[in-house]
Structure 1
Amino acid sequence: MSGKPLTLKEIQETELNILVKVDSFCREHNIKYSLYAGTMLGAVRHKGFIPWDDDIDICMDRENYEKFLKEFKGDERYKLATYKNDKKANRLFFSKVFDTFTIATEEGKNSINGEGLWLDIFPFDYVPEDGKKRQRIVKKFYLYSHTLAYRQDTVFNIKHALFRILFFWKTTDSMYKEFEKYWSLAKPTKCCTDLTSMSLKDVKEGKKVFPVSYFSNIIPIEFEHHTFSCLANYDDMLTRIYGDYMKLPPIEKRQTHHIEAYFK
C-alpha cells in the first residue's frame, strides 16, 4: 500500500475501470444493465462523473442480476462480493465488484474484507401495483436492510442503536431467506423497484417505483468518453428520484461517501 491517499480524480478513474470491466463482461454474456442513480445523473448532466461523486452505481432487473451473479467469476484484480460469498458483505442486499489492487474505507462503514474501491450493482424486483400492498413490502425490507447495515456500521447514535436492537431474535441468514423467498415467488407485475435502497418516504411519494418495461429499452450513453448502457427512459427515472435534476444542488448538499483509498 502506498502512503499517499488517492485523489478524487484517481478514485474516479479507478472506479471507471471497474465499470469498463463489467460493461465488457455484460456485452460478452448478453446481460442487460443500466447506469443508475448518481452515475446515470452524471452521464446525462455531465457526460461523466458528477464532479464531487466518488462511486459508481448500475442496476439490472432480477433476471439479468441473477445471471450476472452466476456467470461473473472475476479475475486477479476484480472480485464480486455478495452476502453469499463474503461474510463481510452480509450487510448488503445488493452486490459489489471490487478492485482488489486498492484498499478503501468509507466513513462510518466497516470495510468488506479490506477490499478496495468498488462498483455497486442494484437488482430491481417486481412489486405490487396496489400502493398499500407495495408499501407493506417495502417497509418490511427497508427495516431488514437497515437492520443489517447498522449491525455492522461503525457509527453509533440513537437511530443506529434502535436498529441494532430491532429484530434481535432474527439471524442475518433468516432475513436473507425471507428476501430470497420474496424475489423467487414475486408475481410479474407492471411495476418494479430497487428494494435494497428504498426508503419509506420514497415509496409513499412514488419516487423509485418504475414500469418494468423500462428495462426492455436500453440505449447507449456517454460517460467519461466511454459508451455504456442506460435506460431509454432515464429522464423519467431521474425526475422521479431527483426532481429538477439538471439544476446543480447547493454546495452544502453535494454529498460524497467520504472514501479514503490507496493502491496496494
Structure 2
Amino acid sequence: MEGNVRRQGKDRLAGVASKVPAVVFMFWVVKILATTVGETGGDAASMTLHLGYAFATLIFLAFFAASLAAQVAARRYHPLLYWAVVVATTTVGTTTSDYLDRTLGLGYVRSSVLLFLGVLAVLYAWHRAAGRIKFENIATRREEVFYWLTILVSNTLGTALGDFVATSTGLGFERGALVFSALLAAVAAAHFWVKRIPAAILFWAAYVLTRPLGATLGDTLTKPHADGGLALGRIASSLAIALLMAICVVLMSRGNRGQDGPPLPA
C-alpha cells in the first residue's frame, strides 16, 4: 500500500516543471555575476552606507526571507524570483561572513572551516531525508528547502574562502580570482572527462567555487588602489553588474522556454 502511494506521488510529479533553471553555460555566467554583485552590494550596505555588518545582515536576511517566500509559493519557475533569491543569498553571505570574520573575530580560516562543515551537514541531511542530492528538476517543497539552504550556506562559505585566499595568503584579489577560475575550470574538465564523479557533486563544487570567484572579482573592482583594487564605487559597480546580470537572465530565459510545464500540484 505504502509503495503504491509513493509511486502515485512520483507519477503526479512526472512532467511537472522544475522550479530551477537548466544548468547551461549561461547559468554559470549569471551565477558569477550574482556572486559579484552580492559582494559589491553587501560591502556597499555595510561599509559605504555605514550600516555595519550586523544591521546590513538583518536587512539582507529580510530581503532573503521575502524573496524565498515568493519563490517557494510559486508553482513554476520564474527567472526574476529565482535569481532574486540567489542575489539575496550572496548579499547575506557577504555581510554574515564579514560579521563572523571581523566582528566576532573568528578569522577567515576558522569561519571557512565551520561553514564548510555546515555545507556538508546540509548536504548530508538532504541525502538522508530524500535519498539523493539534486541540483535540477527541483519540484517538491522539501527539495526546494534543502536546495536554498545549501545555496545560502555555500555562498557564505564562498565569501570567507575568497577573503582568505586574497588576503591571508597574500595573493591579492586579482590572483585570487585566477586561483578560483582555475579550480572552476578543473571542475568543468572533470564534468566532461571524468564520468565516475556524480554530477551533483561537481555541480555543488562549482557552485561553491563561483562564490569566492565573484567575491575576489567584486573586491578587485571596488577595493582601493593601495589594496590592489581598481577603486571603483561600490554602489555604481553594483548597479552596473546588476544590469548586466538582468540582461543575461533575459537571454537565458529565452533559451529555457521549453522548460515550462505543468505547475506544481497544489
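FYI, it's all coordinate maths here, none of it is from the lab. Everything numeric here is computed off the predicted structure, so don't read it as measured data. Cβ atoms are built from the backbone, for glycine too; each structure is taken alone.
Of note:
- Comparison of 1, 2 - label where relative contact order in percent (Cα under 8 Å, 6 or more apart) is highest: 2
- Winner on FRET efficiency 1/(1 + (r/R0)^6) of positions 118 and 134 (r between Cβ atoms, R0 = 30 Å, to 0.05) once structures 1, 2 are ranked, highest first: 2
- Structures compared: 1, 2; top value of mean count of other Cβ atoms within 10 Å over residues 70-77, i.e. the largest, recorded for 2.
- Test item: helix-only ellipticity at 222 nm (-39500 (n - 2.57) for each DSSP H run of 4 or more, over all residues; to 500) calculated as -12000, pick one of 1, 2: 1
- For 2.7 (distance in nm of label points 7 Å out along Cα→Cβ at positions 142 and 158, calculated) the corresponding structure among 1, 2: 2
- Structure from which 22.9 was derived, mean count of other Cβ atoms within 10 Å over residues 54-61, options 1, 2: 1
- Ranked by distance in nm of label points 7 Å out along Cα→Cβ at positions 46 and 230, structures 1, 2 are topped by 2, which has the highest value.
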